[in-house]
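These notes open a run of structures that come right after.
Where a number appears in this text, it was derived from the coordinates with a stated rule and is not lab data. None of these values were measured; they are calculated from a predicted model. Cβ atoms are built from the backbone, for glycine too; each structure is taken alone.
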Structure I
């Protein structure tokens, strides 16, 4: 599935587990960043099959060359499990296995991958909104969902405004 789908699933699980910043870093490495191997294989795939081929549901170009690293196969458990034990974290194993599970669902439903992915992404977004709202409403017992949406939109606007200022400062320094 798309990297955004893996990111949403990782965020949902991370919010549910209430991870700290170190655990978030490990979770995003093992849950999302293992897809960077696709970026490394993309130039060869594009040169062999053309740019439009990236939009196909399957990236199997028939060349027999791998476009996924070892981390996308169950044998990587021999790498991830010792890391989990050594770090005394269950986080790497949990997020890596979730990534593999999502990829397996995609492979098993390749003919229907778009509706399956849309459904999965919608469920993840709904779960994220539910968890964030629940935490927010615990701090404000008399607040309702409309106030939450107003608070969220104000926070997003402030963040985007801060990004705009940073970009303008960066561009002005060039």
Structure II
């Protein structure tokens, strides 16, 4: 059994189980997997799913996402329904079975929860726009493979970036207090 494939399948099930059909379509699922792998690579120099990502119109897309979804449907672990939303068709996902969290290490479990909490309620459009601002997507050619070496540009859940942001916020707050005290 391929350990990376099992993690890939269980990450899909994790998001499908924890996000309702209105929150999770294929494009948003692709972004969540992108962040899972690129943030993991930034922090640990290894991905969770072992897949490649390509630059597509709506942001990074996992190479074999459609196939993994098909496998999960074939295993009766995932249900996919196509619905029309405006002038577009959207896939809605519903996990039929639970994900196996034992396939993930503690770091990966924590990252999955952080992604769910931070991005779960964001619209797909916001995640697409966010991914379009980051180096992995910007530096890739249309249709080309995204380079994991650019993962450093993703600051989410990065303790160093968070510390720097807090220090900058404190400097700004102190400057405002100083200016207000002069007035």
Structure III
């Protein structure tokens, strides 16, 4: 029996099983990432200071929530591994994963920039770190041309220096100055 596009039903079933296997691998990766993040946040929540009036401490509820989330991710990961083994169609998975990463390379670059920004914030201070982060991010998204460069510089200046001035003058909240600019 053939389908309207000329393929056999068996070929469609095989392609569908391969797609299910790839989808389960993607789910497994997300479960692992969220599970590890939950474990980390659960540990960090346990470090919150305790109170004299609260016997469990401020971090007890977040610690419980993140621990439950980590356990749920572990259970979901085990189920995903079982489903992957049942599907068994993992041919070309490495190539498909490479294509997936290539299609999302800008997203990964922006995530990496965010990590660098957060690490540079205490050292460089809010204004400088934010200016560089916004400038690079905007150029990464919009592409580099004379027009986008000028627009990106203006926007980065407004949102880095402008926000710093707004918070300092209006809200009386001082954003990190960084060790480079400490007096």
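Of the structures labelled I, II, III, one was used to calculate log10 I(q)/I(0) by the Debye sum over Cα atoms at q = 0.13, 0.19 Å⁻¹, giving -0.87, -1.25. Name it. Working shown, then result.
Values: I: -0.87, -1.25; II: -0.68, -1.33; III: -0.99, -1.18.
Comparing all candidates, it corresponds to I.
Once distance in nm of label points 7 Å out along Cα→Cβ at positions 31 and 47 is evaluated on every structure in I, II, III, the highest one turns out to be I. Where does the value 0.9 come from, among I, II, III, when distance in nm of label points 7 Å out along Cα→Cβ at positions 39 and 111 is the thing being computed? The read-out was computed on structure II.
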